Structure P
Amino acid sequence: MNSLIHADQSLFLWINNSLDRSWLDPVMESATALGNGFYLFPLGLALMALFARKNFRRDFILWASTSFVSFIIGTTLKHLIHRDRPLAAMHTAIVHHSVTVHVLGPALYANSFPSGHTFTAFSTASLFSALYPPLSLPLYAAATLTGLSRIYVGAHFPFDVLGGALIGLVSTALVMRWIAPKWAPEEARSGQGGATP
């Protein structure tokens, strides 16, 4: 376990330090905002307005469901695991100037695993990719950039981001397995019901 934690911290420092560029700061701040529901919600509504059309109500319910599932799983794990964020975990090394952490935005210290911004971004990206397949590449690229940005701004370790991504993907899989079939088009349900073996 200690070796995994050490590898996670080393990878964090490599990404956080090596990517540090002044021109990247506004890019990463924008990317990290994509994991904030305040910004993601209107963007998601705009996508549904363009692509959902007659299935808008269904898609909104599925989106709300996968967001809720990922929030419950992610928040529960945050409070069960209580992992220190980079600024707290490496506080002594930072104070003694043996490591440097590039920080953008508020200084955060507690409940690092999993990354909330990342599971929010990936739950939305994976659901919308399932609903609107042509958007899969840009959606997953945006979600990945959001996860990377959480390391760049000094808020999360790489394992936090990977955990958040996995939660987002699993949440969508659960919703598509158990909730989406209840919202199949009426003609599809009636066709299945009238089919003969």
Structure Q
Amino acid sequence: MGAGSASGAGMAWLSFALMTVACWGVYGVLLHSGQMSMQDPVNGRYKAFLFVGIAYFVTAVLAPLAILVMNGATWQYPIKGMGLSLLAGIVGAAGAFCVLLAFGAKGSPAVVMSIVFAGAPIVNAIAAFTVHPPAGGLANLRWQFVLGIALAALGGALVSLYKPEAPAPAAPVAVQASQQAGGSSG
């Protein structure tokens, strides 16, 4: 194997990370659009979440099950691995549900998702170095890391505060017709 192929394989994680960015980047807009398209102001978010669950079942249950069967995997699962993985799924689903609740409470996708995606890396960094502390403790955190957390917080705040305004709703057709008729006669 040549050096070029080794470096390409070593960067595969970045491709997958960027694919996740793309998927999660459109997640909030699609989720909000799905909620609104349910045409049910009271239960639309729950109906949308039901279909998120169906999608998770297909993507996160059936697909890995097929891969495990094809790979001849053992069916032995350590309790700790099952518990932590189940907890990860619960917090992920709870987060998705909270996004829908934020939309239902009149949060716009641009603001809600900016807060989520700026805040999540901060929480992740704190959780990661709590579970896996850096060598030498917190005193050995590099200033660039701390600056990155501060910039993530600042970025989320700026995007939320200065998002583009939504266009004004279109006037009903009858109002437009009467305005045009009135404007053309005078």
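No lab work stands behind these numbers, since they all come straight from the coordinates. Computed from a predicted model, the values in this text were never measured in an experiment. Cβ atoms are built from the backbone, for glycine too; each structure is taken alone.
Brief remarks on what is shown
- When relative contact order in percent (Cα under 8 Å, 6 or more apart) is calculated for each of structures P, Q, structure P comes out greatest.
- Test item: FRET efficiency 1/(1 + (r/R0)^6) of positions 89 and 145 (r between Cβ atoms, R0 = 30 Å, to 0.05) calculated as 0.80, pick one of P, Q: P
- Among candidates P, Q, the computation of helix-only ellipticity at 222 nm (-39500 (n - 2.57) for each DSSP H run of 4 or more, over all residues; to 500) that gave -22500 used structure P.
- Sorting P, Q by Cα Rg over 2.2 N^0.38 Å, for residues 65-168 alone from high to low puts Q first, with the largest value.
- The greatest value of Kirkwood radius over Cα pairs in Å among structures P, Q is that of Q.
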